[in-house]
Structure I
Amino acid sequence: MRIYTFLLLFLAATAHGASIEGRVVDGSGRGVLDARVFVEMGLGGLLVEVRSAADGAFSFPNVRPTNMANLFAIKEGFSFGGKSEPVAIDAEIRGVEIPLGQPGSISGKISNDLGDALAAARIIRVAVPNAPYSIPFGRLGKFGIPIPSSGEDGSFTVSSLPAGAEIIMKVRDSKGQYAQGIATGFRVGERDARVMLTSGVLVAGDVFSQSSDIAVRNTTIIATRTDPRETIVTQTDVNGSFMLHMVPGVYSFQAQGAAFRSPSGVTKVITGESLTETIHLTVAGVGRLRGKVLDAVSEQPVEGARVFVTVNGILADIGRTGPTGTYELNAAEGENAVTLEEAPGYTLHESRILKFQVAGGELKSVPTFWLKPLPTYSLLVFDEAEAPLPGAIVNLLQPKQFGWQVTDSEGRIRFSFAATPPGGTIFGTVEHPTRRSGAFFAVTQAHSSDAVVQLLPLGRVAGRVTSNNGKPLEGAVVDGRYEHPALAEDLVLWRTLSNKEGDFLWAGAFPLVQNQHCAAQSQQDGVVQGPVGRSATFFIDSTALKDVGNLVVPDGTRSKSALGSRSRWYSARLQCGSLGDTKRLRETPAVVIYCDVEEAAMVIEALSVAKRVLEGSGLAFAVVVDGFVECADPGFPVLRVSSPSAASTILVGRDGKIALECIGMPPMHAINEILAQ
């Protein structure tokens, strides 16, 4: 008992607390008084509650470092709200906002795999993946918040959830006769949600001390399945044993307590071929490893470096450095290997693994990792008259970044990267903000500080896409590509669709670039598929028109092009932002980008940058998503409908007709063309 108490004091003394401050706000951004605010410090970690002040402010002064802290809040009359935050050692996290919205509920029934109603099944956690955060109902009972559970007829209701949100529910049978269930695909507001639990496979396990071979009671057991993602948490009884019903899959089991843990996880494949499975876990004393990661040039701390510890080659703990460059990780008795896995913006040495023997209760200092910063790539852009060009529009192709970047007042742009670009070379394109000129550029690491590029008038590329029977293919995806032996795959310089006659024309071809060619593929429902038809490699002069002839796609199929048709993009369902006067929009040139739900945040951010760059141009901007998204007002409408073709981006002229179909950010020369109409 004295050893156990010593280890508890040891861990408490060595942990580096972080702090989190923020506000709980309503839908109008006003502070919410006396909201109950919680922080869950990692799965199965401490759960702490505070109350918000009159302005909605809250503060957690001593948060244990964790890969992801779960923050959530509730007040009567509102729904739960929350978000997740990574917490590094010594971190001071400020400005967190937790919005509380309109409350909703979900109701339904829980049954077994025979269709019989299950009583006393508990909804122990509800996750809101689009936020993302989760509500650990199974842990909130001691805070006076009841655990939602099913009645005698299997019916259940979960209240105070954000209205309309997509949710995932974790359901557990309180009698222990069924496997834990993960219920997905539900939205708050449903009244007939159906959840089914199965008997699964009975898994019986035990936990013993590695040094004394004594059963260890009241130990937390964490079983994790990665595909699909699921975590089950239970505890050993007074005999050091535990029992679980589990669905078949590959699980990693780990035992942990305040003073001990498994030296490494144990992987178990539960096939379902037998009705029962057994698993044996051992625990050893816990030590700690503490070290720093510093900048070798400035000697300043490197924040956000990812460090992990392995025991016998299996992951034992993982974390990131905080603002002081410090990390502190759990270690187990025996040999531990500390590996610096990543440090954004820095070059990693080959010898970044350190090995140490650690005793239980020991705090061992690890030698400092000294890292050299990655170079910043600088590019100076000149116009045709050899004058520096502020406001030039830059697209980075490798490493690929979605969205525009803009040269500064001196005509220069700088790129910083979290990792060394492939081969040490970056590739991209740049266009004049108002004239039909541009250039393709490549900047090597050797010239990362003195690279220059000059813009020249753009050329044009035309051609036709056909099947091998000679028939034109409408709606084929056509790329302008650049190939080079040093590239793992061709760079896509531009991408458009063939029209109803199978023809295509790209009016922004970059001149004086070797090794260009065009490629075409069929697409069906927006999915590019099948054989590729390609042109010969070509070189195009400034202002020239290059006809690449027929791109023959073997067994190609026709699809749809919306080029030249009238667009009523503004008639789609509004999700956020404002449309304003739709009559005016009928005669307003527009940039409209279509995307799926997963891409929505990235596309909205990129279009926000483009809107700022083109402020005052008279263009309308919109993002159209093929599903539901929660978003703040970005300054333009975010709508919901499917794309009219395989193009992700359309430019609409003043006549309301689609003037260009492309994929990705629109080219500047085409925007200027519709503005000049």
Structure II
Amino acid sequence: MLSIQGLRVEYGARVLFNDLSFTVQPRERIAFAGHNGAGKSTLMKCVAGIIQPTAGKVTAPKGHRIGYLPQEGIHVKGITLWEETESAFAEAVEIKRKIDELSDSLEHLDPRSSPFSECLEEIGNLELQYEAFDPGRMKPKIQSVLLGLGFNEADFERDCGHFSGGWQMRIAMAKLFLQSPEVLLLDEPTNHLDIDSQAWVENYLINYPGAILLISHDRSLLDTLCTRTIAFHKGRAEEYAGNYSYYEKESVARKENLLRQYEAQRKEIAKTQEFIDRFRASANKATLVQSRIKQLAKVERIVIEAEDPIMNFRFPKPPSSGHSVAMLEKATKRYGNHTVFENFDFEVVKGEKFAIVGPNGAGKSTFCRMITGQEEPTSGTFTLGMRVSVSYFSQNHADELDPTKTVLETVEETATRDAAPHCRNLLGCFLFRGDDVFKKIGVLSGGERSRVALVRMLVQPANFLILDEPTNHLDMQSQDVLQRALIDYPGTVLIVSHNRNFLDPLVSKTLEFRPGAKPTLYPGNISYYLEKSAADRAREDKAKTQQKSPTPSVPQLAKRQPEAAPAAANNGNRKDQRKLEAEIRNQRNKVLKPLQEELESVEGKIAEMEKAQATLTQHLSSEEVAGDPQKFRETTNALEKITQNLEIAFSRWGEITAAIEAAEAKLPQMPQE
């Protein structure tokens, strides 16, 4: 479907990749792996047509659309959220405009003329194109995508310019999903998503009908979604027939195999060289010696590249604090009429490590500012423990850095005397290597400034760390460095993050925030929280369902209230009235019964397929399937087939429902008593 042939990109003397070739098949999911700066985003921009490669080409079938979501840099204003996302269907809107225009012109044409016939034929062709967009589902699709990405209905009429950078990326993602291009290019799509929106996006991408090329530093997403991995390293790109976990294992196996080949070749070369040196002066062996010399010259030497150094750092030894680090008692926080939380009791104890989760706007950042004493509760009390020193990292800190200072100067000015000699090593752990440390803050990207702000915080001695989305701009290696350091850190930690792989080995408690509800504490890591919270909500939903009438899994046709029909002659003749009722009943049954029976059958099939879809989606996340490329591919194919059949079934359900409603409107109604 998409072909990349002999691609080469170079910047000066540096070659990002050379002679890169691969194809993308329909519905494939391919991960781009490698450290930041290895060439992943550059390749994605080449495929999107944003930059031109030094050599090679990218080809796609005529009419195929390629959609690209960059990491950052998108800002829309002067248009409402609904209008911006609705513009994803601009082609359909234009076709509808043409249909209306041609329909108006028909009124001025002679029905017996050829222009009338030609106009009618063109309208028919346009209507076929318009129907392909499934216009009846446009509005529900827009609502579904926007709500899934965390917007609420009150946001629909807001100007896009009122949304922050993270929400701007969600707007761009919503529009891209609605356009549904044949190839979807996503560069760190979950960076600005909370845990609920991330789960929705993951499920959406699993069922996406097109091909996906993905850059992400979220192992869970890569393992769940991708079936191929292209890894970039030192100017080379290698393919792996599996997800990210498969790539990690297979790359180690390939290195070990290459090392064995290198050792075998080295021994063979040494043996040949020994023969040459031994018999070089012998006239009887001259021919053999010359043969071995030529043979040795033709050998393509295996080169073992030096491994990237394993980066590690330890936090400066924190001062000892009291047992109670911070406490909220009967705390309430309001902004005007908006209540974030009310009457909330919470204590952080020395050495505890918490994950803070919940949708954006639920109060996570407000809680962090309060628990560090930066913001006072509206009512209730906040108490900071004895000898507690707080270090707080937020995304806003990146904007407060002095743009005239270098990266190294910015970090060294906050480092202790013991930590100062290690600043360059620590910056290397977070992707500032070599001369990068002498760059001015003013020339750095938003992600780079965030990493500098994070390093500044890490070199300060503190016994209470609060980290707000610390992994957003870190590659896998840097995440591992930070994770190991936090695991060994003896102080107290609160982390706002949705990165399950980063948090699971680190935290032992999870605090969940929900709009309009009191925060809930779960005594376990993120995996425990996800399992337990899902079970809790399932019980709540079941209890609500039992209180109401049972609701089926698919929408049911609303029962039309029968309209009063005139009584049979109103002459009291009950026999004539019963005869009329029987005739109406037979007439209605003849038309409606087959439709209603088919509707029930389709609803049953939809329920079965939804159950199968949920089971397959769950299997995709299991270790057994995610770690086996063959099982993963089979499960993905089965899930795609189920999803296609489900779409067909829903489409048929809509057709039958419309047919029943149309018939109900035309058929005579039963007379009422």
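Derivation of every value follows stated rules applied to the coordinates shown; laboratory data play no part. Just so we're clear, the structure is a prediction, and the values are computed from it rather than from any experiment. Cβ atoms are built from the backbone, for glycine too; each structure is taken alone.
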Discussion item. Looking just at mean count of other Cβ atoms within 10 Å over residues 355-362, which of the labels I, II belongs to the structure with the highest value?
Written reply: II
Discussion item. Given a value of -1500 for helix-only ellipticity at 222 nm (-39500 (n - 2.57) for each DSSP H run of 4 or more, over all residues; to 500), calculated from one of I, II, which structure does it belong to?
Written reply: I
Discussion item. So if we calculate Rg/Rh (Cα atoms, Kirkwood Rh) for every structure here (I, II), which label has the highest result?
Written reply: II
Response to the item:
Value 13, calculated as relative contact order in percent (Cα under 8 Å, 6 or more apart) from one of I, II, is from structure II
Worksheet entry | Identity of the structure behind 2.1 (criterion: distance in nm of label points 7 Å out along Cα→Cβ at positions 259 and 475, calculated), options I, II | II
